[in-house]
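Chemist: Next up: the structures, one after another.
Coordinate-derived values only; no laboratory data. Keep in mind it's a predicted model, so treat the numbers as computed, not measured. Cβ atoms are built from the backbone, for glycine too; each structure is taken alone.
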Structure I
Amino acid sequence: MTELDEIRQKKMEELRQKQEAEAETEQKLDVLVKRLLTEEARERLSNVKLVNKEVYFKAVQTIIYLFNAGQVQGKIDEEQLKGLLKKLTEKKEINIKRK
């Protein structure tokens, strides 16, 4: 085995480990989401996950934070999730005026 093959093998192993870790983390998040959201809200969040994973992870982090802080009682329904997603995806406009 040449040095180049060894490097490739190490890179492939690192990539596989990283993918396994991501899959495990995603599985844990899915379990939490099942406990914290209604069925309709979970469906909406899974659609968001397909379209934009960054917004999905932000939403899940926010939901977990809200529950840990005690700001939400019971399960989050679809309307509450819509409001949360709207807040997370709002674009802040910056206007620069030159004199």
Structure II
Amino acid sequence: MPTTIFIQPLPGNKSSRCQCPSWMAHWEKCKGIKAIVCQEFHCKNQDVLAAHVIKPMYSTKKTFVIPLCREHRAHTHDVFQIKAKGFLINIEPEESCEAV
């Protein structure tokens, strides 16, 4: 069974401090793959958007970007599993796209 972690979507998106043209481009650059499916554990929706999320069960509230469908992105009060922790990309350029 693949590793899963819990995330919680945040409302809206934060401003970018990097040179990536969009949050989805940021995620794709860091992962080296195209985002093709929602990363919620059971979802197979291929209409994805970049979503900012936190890991609510951790004391540090770093913000990450991950591809989610519109339905899961809108659930800002819910906590749910994603497919693998490696799909979370830090929004801070020095910990993500600038390190690639």
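Chemist: Given 40 as the derived value for relative contact order in percent (Cα under 8 Å, 6 or more apart), which of the supplied structures I, II does it correspond to? Mind dumping the intermediate values first?
Modeler: Working: I: 28; II: 40.
The read-out was computed on structure II.
Chemist: Kindly point out which one of I, II the value 0.98 was derived from, the read-out being Cα Rg over 2.2 N^0.38 Å.
Modeler: On the way: I: 1.55; II: 0.98.
The value was obtained from structure II.
Chemist: From I, II, which structure was helix-only ellipticity at 222 nm (-39500 (n - 2.57) for each DSSP H run of 4 or more, over all residues; to 500) = -26000 calculated on? Show your work: numbers first, answer last.
Modeler: Working: I: -26000; II: -3000.
The read-out was computed on structure I.
Chemist: Check the numbers for distance in nm of label points 7 Å out along Cα→Cβ at positions 16 and 40 across I, II and tell me which is largest.
Modeler: Numbers: I: 4.5; II: 2.5.
Once distance in nm of label points 7 Å out along Cα→Cβ at positions 16 and 40 is worked out for each structure, I has the highest.
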